1. By the measure distance in nm of label points 7 Å out along Cα→Cβ at positions 106 and 290, tell me the structure among I, II with the highest figure.
2. Assign the value 16.8, 53, calculated as Rg and Dmax of the Cα atoms in Å, for residues 18-209 alone, to the correct structure from I, II.
3. Thinking of I, II, which structure, once distance in nm of label points 7 Å out along Cα→Cβ at positions 82 and 234 is computed, gives back 3.6?
4. Of structures I, II, which gives 25.9 when mean projected area of the Cα convex hull in nm² is computed from the coordinates?
Structure I
Amino acid sequence: MRKKIYIAGHRGMVGRAILRQLNARQASGEDLELMTRSSSELDLTNQSAVNAFMKENKPDEVILAAAKVGGIVANNTYPAQFIYENLMIECNVIHAAYVSGVQKLLQLGSSCIYPKMAAQPMREEALLTGTLEPTNEPYAIAKIAGIKLCESYNRQYGVDYRSVMPTNLYGPGDNFHPENSHVVPALMRRFHEAAVTNLEEVVIWGSGTPMREFLHVDDMAEASLFVHGLPTETYARETQDMLSHINVGSGTDVTIRELAETIAAVTGFKGRLNFDHSKPDGAPRKLMDVTRLAKLGWTAGIDLRSGMEETYKWFIGQDLHNLRAK
């Protein structure tokens, strides 16, 4: 029987990757009807519009990958927009899904839900045990609310709404804007430009010693669909009613120096790496505990070097002028 799946946020990096994998399943013979809407076609912060869409289209399943996202500067500059828009998206989509009869939903969150001083690696049980990082607290609060919305609807209405929390993601479709991108695309762009202009060195903020975890977006998409498709009894075995979210990560981390050296090699940069110790390092380590996901049967498959090479191929195939304007 044909399954209708609505992918909210299909133009974002993760949403695109999920849609690619669902398209591949469709091409291989799965009887799927995939529904998408751009933000201009459907404003997810508009409750009546979302209600009307769900009522008219009646999807069987929903994957909620839509969110207002940004780096530390954007989070710090527009906190009201980040908490309002993300809360509205989650409330509207999750409630409208329930009202229209959707039994299965997957919500994507973020590792920023965990306390600033959470023990490493960060386990799911660390949720709500301490103070959040102040710069992205509004966004984190909204993502925590999304988890609790899913859990509360499960408890009261008997639906099957799940949440996955990814680590730092990178890959095709990432934001390479020179001013507001995250660490991987920011470094990749700088090393690329340094390589093509034969610069002798690239300056990197901090000591290079902090450790970070990175996951290719295609691994994230695969893990998301894996969790979404788990039998109810299997999912319930490794989760709790009010602690049901699942971390998604590679399970390994690297220093910022190792990351920079990998990107330098991939882009062909031959110059020096100059670490500016006067700049802040941030937290010494941020690593997700992925034991729960591993017990369920999934582990990451794309190593950092291979993932960076694929991402760089995608990046150099883009129009850098357009990337700068985004």
Structure II
Amino acid sequence: MSANILISTENMPYEDWLHYRKLGIGGSDASVVCGINRYKSPVELWMEKTDQLPYQEAGEAAYWGTQLESLVRSEFTKRTGIEVKRVHQLLQSEEHPFMLANLDGICEHPDYETVIFEAKTASAYKASEWEDSIPDEYMLQIQHYMLVTGYQGTYIAVLIGGNTFRWKFIKRDEELIAALIELETAFWNHVQDNTPPPLDGSSASARFLSERFPNSVPKSQIVLPDTAQKFLEEYTLACEQLESITEQKQKAENLLKQMMGENEIATSGDRIITWKSISQERLDSKTLKAEHPALYQKYANKTSYRRFSVRTAV
């Protein structure tokens, strides 16, 4: 192994673990940096690394993945006869110190000597992603680990839906590792310079802009550069497509409701459709303001936001 041991993680408090996560890019960050993560954008990760956004608490899937790690590890040993050694260390790349790795374990391979072991759990709905290969985000994660450690391969084992067990051996991919080095280096430069990576269409990018520019200066005006025309065309086209798709969606919904009539639940193939009656109580703020203005002012909560619109100049 060519990595340095940054610190022992055995019995490390969670708060300390969060601190060390901010010191570099870990394996679970690799898919975010590459822009293929389904749950987090590069801007959101950048905000976490620069202390502008707290790390998200692990969800149910991540929690149970951690709880079941030992079971996956022992089942892998039972089925393959390969013993897995736990690694209670946060590892750091010698060549790229901002690249970190927290391995589930290491084990032996007949052709590559020591290799990485990675344990996963997956929903039954994602079983197809494990048929011929492994999900892209996990491929990037283990290639990142091999980049940090110098190891030539990884055993990855997964428990799918609580009742299907699979394992695969993935070799080191130098071409993919070269791409990771380029993308992760560029991302970490943004962290060090405290400049955001290119914005995308994620909610994290929108939140970043709202927090960076919370208020407009009244009557202030600028002329945008020529490059703005490209984005205006994209915005206009997207609005037109959204209107068409929204109308198409509403038409399908209306026809399904017509078929259901007064029925609350309907089925079609493997789909279940519900159209329920729901009662809600809402405060009539308009009447409260008119009849009890002092009381309304006492409890009114004033909020502000910036509204974005595009129109043709007259």
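1. II
2. It was calculated from structure II.
3. I
4. Structure of origin is II.
Computed from the coordinates by the stated procedures, all read-outs in this text should not be read as laboratory data. Values in this document were obtained by computation on a predicted structure and should not be read as measured data. Cβ atoms are built from the backbone, for glycine too; each structure is taken alone.
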